[in-house]
Structure P
Amino acid sequence: MHKLMPGLLLVLFALFAAETKPTPATYVTNSDIQAIFKQAPENGVSDKQIRAVSVGKVNVAIAAVYRSAKANNTSIEHDRVTEVYTIIEGSGTMVTGGKMTNPDRLKPDDPTVKVLVGPSMRGGPLDGGESRKVGPGDMIIVPPGVPHWFSSIDGAIRYSVVRVDPDKLLPPK
């Protein structure tokens, strides 16, 4: 059932955002996601957009993310894009909400802004917020304006991300 949830969410977003003319379906296969994971640096972070499409009034993007426990793990907060994480493999503790320490606005030409999530801030650990242990099959919806980060990762974690972009900031792919 948990493997069907990202697709179900994508369909629901598409139905709510649809204009009168339907758009063709977009497929992201497990092979697409696994190919991104194979390219990830063993001790780093890889966040790669696989597809980004218009579904009417909004854009929806699909990404694959790999995070090593050894990577520099900063918090992030997006101004306008909602993210829906589905943990595929690994586990860790995710913190959402609270106050970002040492916030720094990303420059408009930063690839994270231009390709992945639109205008955002990065910072240090979060003060306060809600800490939750997450693992395979878990899903997390992170609305715009909510700072988030992994305060700990058990080895490495792999997850898919559905990004809902109501302002169509992210380029089609």
Structure Q
Amino acid sequence: MSELGPNAYGEWCDPGRVSDCYLALPLAGEDDTRPDRVLVVAPSALLHPAVAQPTGSLLYELVTGHPDRGPRELVFPADLASELRAWPEDRSGPLTAELTPVAAAAVWCWQRGDLLGLDLPLAPGEDPRALTRPAMTLARAALRARLAGQVTRARCRWFHPTSGRRAGEPFL
């Protein structure tokens, strides 16, 4: 049962319903703070002990249980901010405010080696603000299409018999 409760349309999240989607987070370069890469992780990264709870678990519910979420979908922080608008302000406001610190905590866990993830570069001309600004829907759609192709190729390489992975080892 979802802790978020029903949204304005009477829909409930079903946490874990789509466990094979991916979370795409901005990843700043080593020499500056402007994101120039994207980190793709499993939604379970939000459940890591270093991520602030219960915010991480509530965002996990939204990522994996949103009524419109599909398998292998790439979810950006801007998507979560837009989706949270359908929930009452007293519930969604604190979660929206915590999106950036939660994403930073997940990136930090990946940098420490606690999480598996894909580090993908942004192409020239792609605006990193599309990851976090809900109003940039067209730029985000183009970015999502390109990154989804890269994630699919990486996933196919991972599951290929010659990849060297062990049985039961997760992709991300």
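Which of P, Q yields 11.8, 34 for Rg and Dmax of the Cα atoms in Å, for residues 35-98 alone, as computed?
That value comes from structure Q.
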Quiz item: Out of P, Q, which structure matches -12000 when helix-only ellipticity at 222 nm (-39500 (n - 2.57) for each DSSP H run of 4 or more, over all residues; to 500) is calculated?
Solution: Q
Quiz item: From P, Q, which structure was relative contact order in percent (Cα under 8 Å, 6 or more apart) = 31 calculated on?
Solution: P
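Values quoted throughout were computed directly from the atomic coordinates according to the rules given, and no laboratory measurement underlies them. Remember, it's a predicted structure, so these values are computed and weren't measured experimentally.
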